[in-house]
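Structures for review follow.
Nothing in this text is a laboratory measurement; each read-out follows from the coordinates by a stated rule. Since this is a predicted model, take the numbers as computed values, not measurements. Cβ atoms are built from the backbone, for glycine too; each structure is taken alone.
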Structure I
Amino acid sequence: MLPTDDRPVAAIFRAPLFNASETFVQTHAAGLRRYRPVVVGLEDKGNARPELSEALIVEREGLRLKLLGSAPRLLRRLRAERPALVHAHFATDGLLALPLAEALGVPLVTTLHGFDVTRSRSAMLGSGRLGWMRYALLGGRLREGGSLFVAVSDAIRRRALAQGFPAERTVTLRNGVDLSRFVAGTPEPSLVLHVGRLVEKKGTSLLLRAFAEVARRRPEARLVVIGDGPLSARLQREAGERVEFTGALPPDAVARWMGRAWLLAAPSVTAADGDSEGLPTVVCEAAAASLPVVASDHSGLPEAVADGETGFVVPEGDAAALAERLDALLASPELRARMAGAARRLAEERFDCVRQIAALEDLYDRLTGRCG
């Protein structure tokens with residue numbers, strides 16, 4: 001007979017289970033220790049980690065939930081699990097999950113990741129996406145009814161407060177990464193890595209311009225771009241000869257590339273519609289992989305890169321400054337080695353998922369009355 005798991009249940013809500021780029025949601029769910037995760041959504045995208053596959057509850061009632069605020073089949077299945085709380089990722093999904101949490105009589109936690117508090121209301125309304133349009137119109141319900149809001153960076157918390165999220169219920173807790181997945185490899189000299197969805201805010205076009213200047217100075221340099229997205233074809237047309245596009249890769253393959261790279265470039269920018277980063281997981285992973293980062297002074301990025309110690313922070317949108325800092329790291333193996341060690345120490349202090357998830361479970365305890 002299998003032992004009974006008597007841990008309180010945390011219902012983790014994300015409408016798509018899971019977008020391939022959203023590894024942080026799965027890290028959160030799989031990393032819970034004092035709470036048993038049940039992962040709830042409206043669409044199975046086929047990307048669930050094996051350890052979560054048996055914890056999925058998927059009911060295709062998205063249209064009903066978005067239009068009427070109810071999902072009877074999903075609610076029945078949730079009631080059977082008797083969750084102690086619901087935790088949604090992104091404010092748009094928090095609004096969807098709010099009536100479920102209210103019907104269950106449990107607290108709702110919502111993690112704010114980036115676009116959900118940075119993209120303009122007009123852009124949300126004009127997106128053609130029902131969930132985003134609904135949030136643009138009814139987001140005040142979430143701000144009023146949500147029990148706790150978790151911002152992934154201090155920068156995102158500031159943006160959330162400016163949008164009217166309650167200061168007393170909005171805290172900063174950075175995402176964590178599994179440090180054991182990242183080990184220092186044998187870097188290939190002059191290999192620059194860039195990882196992310198190929199969308200405007202990732203700054204890939206800016207990086208291509210900066211790297212063209214670096215490549216003129218250093219013929220041995222090469223850039224590897226990992227990711228896919230709506231700008232893929234355009235960016236490949238813009239790229240020079242020493243730029244390789246791999247497309248999207250699974251997390252383990254990305255980790256292996258980090259072991260090979262000399263540095264990571266993360267020159268994020270604010271998109272035309274206001275879309276901004278929260279705290280990109282890839283920058284935290286780079287630190288865990290002992291990989292120096294050249295990042296822009298954008299949103300939460302300076303919270304993950306200690307300028308001059310674990311990498312460099314350059315002005316947002318400044319291709320010349322980006323090229324100078326990339327060149328400085330490529331020119332000095334000694335500087336790279338020093339920053340690599342400091343980056344790993346920063347990851348251990350700030351991004352260890354074991355520590356970050358334990359802190360999250362402490363928040364759960366306070367909400368559910370389990371703190372001693």
Structure II
Amino acid sequence: MKRKTCLKDIAEKVGVSTALVSYVLNNKKEGRIKKSVAERIKEVAAELNYRTNQIAKSLKTNKTFTIGLVVADISNPFSSSLARIIEDEADKNNYTVLFGSYDESVQRSDKLIDTFLDRQVDGLIIAPGENSASQIALLQQQHIPFVLVDRYFPEINTNYVAMDNFKASYIAVQHLISCGCQRIGMITLKTSLFNMTERKRGYMETLEKNGIAFDESRLIELVSANMKEHIESAINDLLSQDVSVDALLFGTNVIAMHALKYINTLRVKVPEQLALVSFDRNDAWDLFYAPLTHINQPLRQMAQLATKILLEAIGGNTQITQLSLSAELVIRSSTMVPLASLSKGTYITPKYKKGIIS
């Protein structure tokens with residue numbers, strides 16, 4: 001194996017001291033050094049394929065300038081977009097992000113976090129999975145800098161940045177009711193994750209507030225969002241009831257994706273017979289003949305704030321920051337908006353309209 005180039009090799013070839021080479025390559029001010037000498041040092045470093053010894057550097061600074069990002073599934077558009085923004089924000093501060101997915105497995109999440117910590121990351125941004133509260137509590141006990149994003153545990157007093165899922169679900173259902181829908185169903189995940197239970201609570205309480213009796217047969221909770229046949233079965237059940245649903249709220253974008261594919265094969269007109277709303281933005285919504293009304297999570301704000309809070313924690317800030325952000329309801333063709341100026345029961349379908357949750 002070829003020996004790695006060291007500072008001494010560069011110094012000998014240029015004819016300067018090792019200390020001067022270190023001074024130049026560590027991006028320190030070069031005001032006291034001739035520009036020609038500094039440029040020559042950098043040229044020789046490139047010729048000899050010199051790479052900074054990060055281990056030695058981290059021993060000196062007590063930092064590796066790396067962040068570990070832990071998400072359920074990096075292939076999910078929400079997670080991949082979140083990761084991209086976090087990566088950009090970290091880069092602005094000279095940090096590199098390491099990514100990993102745990103596929104909703106506590107064991108894989110444990111292993112992933114341990115791997116990142118073994119690699120001496122300076123901190124973690126985590127979208128925690130179900131039943132991982134003890135894992136998060138342990139990180140807190142170990143005084144490891146971390147921020148929870150999108151998901152969190154109300155019983156653990158720690159840094160988090162998330163969306164107000166109750167409020168988001170509330171305004172989505174309220175919109176459907178304003179469109180004249182009275183038999184609103186919901187297909188979501190069967191889980192104890194706080195963000196998902198808040199979406200369900202928002203759905204149920206909005207119906208109650210509007211004098212619409214909650215019908216448990218219209219709330220279907222799936223064990224896994226990736227089980228295509230279960231989603232199709234749920235839609236069949238909801239549409240074959242004696243009085244079928246006239247609107248559906250999808251708890252996740254994955255559920256919505258499978259649902260739209262199946263609804264497209266049915267003789268059901270959207271939104272005339274069935275209005276649809278989903279959580280999360282997805283480019284595929286534009287491909288459906290009635291582009292989907294959806295809750296647009298404050299993804300950029302969420303990612304930027306999570307990165308900022310983590311870097312401050314790495315820097316020594318011990319103050320706990322907990323942020324619950326508002327979302328945006330993007331109203332599109334899959335729901336009908338009533339016009340007060342038109343006769344009762346008459347609706348229009350707008351191409352695009354936005355409503356902000358205050």
Looking at structures I, II, which one was distance in nm of label points 7 Å out along Cα→Cβ at positions 114 and 194 calculated from, given that it came out as 1.5? I
Tell me which structure, out of I, II, gives 2.0 once distance in nm of label points 7 Å out along Cα→Cβ at positions 178 and 298 is calculated. II
Re percent of Cα pairs over 32 Å apart: value 45 computed from one entry in I, II; matching entry is structure II
Say we calculate FRET efficiency 1/(1 + (r/R0)^6) of positions 274 and 290 (r between Cβ atoms, R0 = 30 Å, to 0.05) for every structure; which of I, II gives the highest result? II
